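**Student:** Dropping the structures in below, format is structure tokens.
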Structure I
Amino acid sequence: MESAASKQSRVQLLAGSIYQAREAWINTAIATLPSGTKVGVLLEGLPTGSPLLHTSSHLLVERIAPGCFCCIGQLAMKVTLHRLMRRQLDYLFIAINDINHIHELHLFLQTEQYSQRLKCENVMTL
């Protein structure tokens with residue numbers, strides 16, 4: 001049995017310029033997961049209308065202000081990501097706005113600090 005400290009969350013990275021499309025894709029992906037799966041979502045940007053995703057007992061949704069992760073030092077993302085990681089999630093979806101930075105984010109998550117806790121399974125662009 002895995003200890004809580006060694007549990008890896010399965011990560012899906014998603015990039016696309018349209019917030020609603022990213023949120024809809026994640027909503028569809030979550031619907032395919034087994035009931036009771038602990039899921040976290042980190043979305044860059046804010047919805048323009050009614051959001052599809054809402055925090056519940058098995059879903060934790062965090063939204064951060066849009067901005068280039070490379071230029072702003074990734075502080076907002078790091079703080080939010082650490083908060084989500086403490087929840088020992090089964091799945092974590094991270095969706096950013098800029099398709100050009102998905103590779104940098106993927107490399108960032110492969111650093112020693114994160115690779116022991118997060119297992120990046122998929123990188124997608126919309």
Structure II
Amino acid sequence: MDSEVDEVAPVLLHMVWNSPAFVQKAACQALGTMVENVTPARAMTVLIDRGVKSRYVQERKCAAELLLSLMEKMGVTKLASTPRAEMLAHVAGTLAQDCHQDTRHYGQEMVKMLLNNQKFKKLLEQSLSTHDL
């Protein structure tokens with residue numbers, strides 16, 4: 001399924017913001033199932049590149065929720081050793097300042113989790129002002 005993620009994720013994310021509520025919910029659940037069935041690195045890449053950077057609130061919210069669950073599943077120590085650790089810290093900081101309340105909540109939870117690791121703490125301090133931490 002890893003090879004199909006780049007094609008499937010944008011379609012599902014489009015359905016998250018451009019559909020009735022019940023379709024949005026189903027699309028977000030399908031994205032969750034996809035995240036569970038691909039490698040964590042692949043899921044993280046597609047969520048960051050396609051979902052978190054979206055201009056649509058619903059897409060960012062769904063991606064932030066799934067990214068938080070993926071981070072909880074992987075653990076902070078393992079995340080700190082990934083090549084995208086710096087990007088992850090920046091994304092968490094960005095989501096923590098999002099205009100949408102739910103997305104902001106998921107971002108703040110990510111930041112709280114990442115602050116437990118010394119490497120991420122440094123990265124977050126570089127990425128965010130001390131007021132935002």
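**Student:** So helix-only ellipticity at 222 nm (-39500 (n - 2.57) for each DSSP H run of 4 or more, over all residues; to 500), computed for just one structure, reads -22000; which one of I, II is that?
**Tutor:** II
**Student:** Hey, another quick one. Taking Rg/Rh (Cα atoms, Kirkwood Rh), for residues 20-75 alone for each of I, II, which is largest?
**Tutor:** I
**Student:** Taking 24, 17, 11 as the value of semi-axes √(5λ) of the Cα gyration tensor in Å derived from one of the structures shown (I, II), identify that structure.
**Tutor:** Of the options listed, only II reproduces it.
**Student:** Can you rank I, II by relative contact order in percent (Cα under 8 Å, 6 or more apart) and just name the one with the largest value?
**Tutor:** Looking at the calculated values, the largest one is I.
No lab work stands behind these numbers, since they all come straight from the coordinates. What you are looking at is a predicted structure, and each value in this text was computed from that prediction instead of being measured.
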